[in-house]
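Undergrad: Next up: the structures, one after another.
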Structure 1
Amino acid sequence: MTNRCKKNICMYTAVLIVGISQMTFSNSNELIMLDDFDPSPKVEWNFVADSVMGGVSSGEVLLGSDGSETFASMIGNVSTENNGGFIQFRSNLDERLDKEVKGVYLKVKGNGEKYYIHLRTRGTMLPWQYYQSAFLTQNGWAEIFLPLDSFMPSGSWLSKGVNPTSIRSIGVVAYGRDHVADIQVTEIGFYL
């Protein structure tokens, strides 16, 4: 993973698999892996904290391995002080997704906190606009599948649903409340 920092925004090149949902996954679904971080990220990942808007949350993303899995690890402190409340790592999509994409998947473990996947589309013009779906982490690796219809818009001015062909970025986010973030993602992507 390469690290380039400028004005409290660190750019990381990393591999991430998008989408985990706590639902039964059918083996008939096809996975479209975005990143598996082995041996290094396959796409460029950016770490962003609320400090870009005056918040005081802090953290970092590092590549790690536990012997069986290579992963991106995001750790930090999320604080709602000063109108803040998030840290995230995200990647822009270079190619348009297939219209048959049904959701996001990821293989993840963490400290038992709730985390989010944020999707930005061609319709999310302002920095605070996104579509969000939540998932819980546990101490061991778990596959999570988040169907596109589980993603809620951040405001009423956005369309109700996510069109997969309009998705332009994906982010793994610790958000919305004071807590310690500690999450590892070994694979992320989309599923058909």
Structure 2
Amino acid sequence: MELKTQTGEAITVSDTVFGAEYNEPLIHQIVTAYMAAGRSGTKAQKSKAMVSGGGRKPWKQKGTGRARAGSIRSPLWRGGGKTFAAVNRDFSQKVNKKMYRGAIRSIVAELTRKGHLVLADSFAVTEAKTQSLIAKLNADVGTNDILLVLDTVDKNLFLSARNLHKVGVCDVEALNPVALLRHEKVLMTREAVKKLEAWLS
């Protein structure tokens, strides 16, 4: 299939990537797993096995008049381990590479069908200024809510966009389903399209 750039030039792209069927259950599963992988546990306590000390019996079993004790790190003692200690929960979910690539293909194809994918020969700014980037986006794309997918991220572009919460900049290797769905439009350069096809085909 063929897609047109901003200048009207036609680019031949892979039907496998840009013409894939929309698989909503797969996309939902992959997005959920991606967001879950970013979560981290917020509670942790030390059990008897984790606290320091307590390698020997404090006193002999009989004859001292004191209660039996096998370790100074018993949960009953001050400084001892916690009974049923809370541990950090692992929220990660197993995702196969084939499923992940399939979800990316489905999202890219749907963006293409809805007209939210913009192709460009190149995209760069001459100076690291946020206002310059905003002016360029308004002139070239008509929106400030956009994800810029490049073959390599330019330093000036990265510095210009880092203060804009609705503008994302990444290369093909860092592309993820959440970023693709978060923005109103996605702009890809010609070289980024080639890398994307090589990755997803």
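Quick note: the coordinates plus some simple rules give every number you see, no bench work behind them. Keep in mind that what you see is a predicted model, and the values were worked out from it rather than measured. Cβ atoms are built from the backbone, for glycine too; each structure is taken alone.
Undergrad: Once mean count of other Cβ atoms within 10 Å over residues 110-117 is calculated for every structure in 1, 2, which label goes with the largest value? Kindly include the intermediate steps, with their values, before the conclusion.
TA: Details: 1: 18.6; 2: 15.8.
Result for mean count of other Cβ atoms within 10 Å over residues 110-117 over 1, 2: largest is 1.
Undergrad: A further question follows. So P(r) over Cα pairs in 10 Å bins from 0, in percent, computed for just one structure, reads 8, 26, 22, 12, 8, 9, 8, 5, 1, 0; which one of 1, 2 is that?
TA: Values: 1: 10, 39, 39, 11, 1; 2: 8, 26, 22, 12, 8, 9, 8, 5, 1, 0.
Computing P(r) over Cα pairs in 10 Å bins from 0, in percent on every structure in 1, 2 gives 8, 26, 22, 12, 8, 9, 8, 5, 1, 0 only for 2.
Undergrad: Assign the value 0, calculated as helix-only ellipticity at 222 nm (-39500 (n - 2.57) for each DSSP H run of 4 or more, over all residues; to 500), to the correct structure from 1, 2.
TA: On the way: 1: 0; 2: -10500.
Going label by label, the one that fits is 1.
Undergrad: Once distance in nm of label points 7 Å out along Cα→Cβ at positions 118 and 182 is calculated for all of 1, 2, which comes out largest?
TA: Values: 1: 2.4; 2: 1.8.
Going through 1, 2 one by one, distance in nm of label points 7 Å out along Cα→Cβ at positions 118 and 182 is largest in 1.
Undergrad: Looking at relative contact order in percent (Cα under 8 Å, 6 or more apart), point out which structure of 1, 2 has the largest value. Walk me through the numbers on the way to the answer.
TA: Numbers: 1: 31; 2: 24.
Largest value of relative contact order in percent (Cα under 8 Å, 6 or more apart): 1.
Undergrad: Any idea which of 1, 2 comes out highest on distance in nm of label points 7 Å out along Cα→Cβ at positions 94 and 166? Before the final figure, lay out each step's value.
TA: Values: 1: 2.5; 2: 4.2.
Once distance in nm of label points 7 Å out along Cα→Cβ at positions 94 and 166 is worked out for each structure, 2 has the highest.
Undergrad: Between structures 1, 2, where is distance in nm of label points 7 Å out along Cα→Cβ at positions 62 and 78 highest?
TA: Details: 1: 2.1; 2: 3.2.
Structure 2 gives the largest value of distance in nm of label points 7 Å out along Cα→Cβ at positions 62 and 78 among 1, 2.
Undergrad: Just checking, which of 1, 2 has the largest value of mean count of other Cβ atoms within 10 Å over residues 54-61?
TA: Result for mean count of other Cβ atoms within 10 Å over residues 54-61 over 1, 2: largest is 1.
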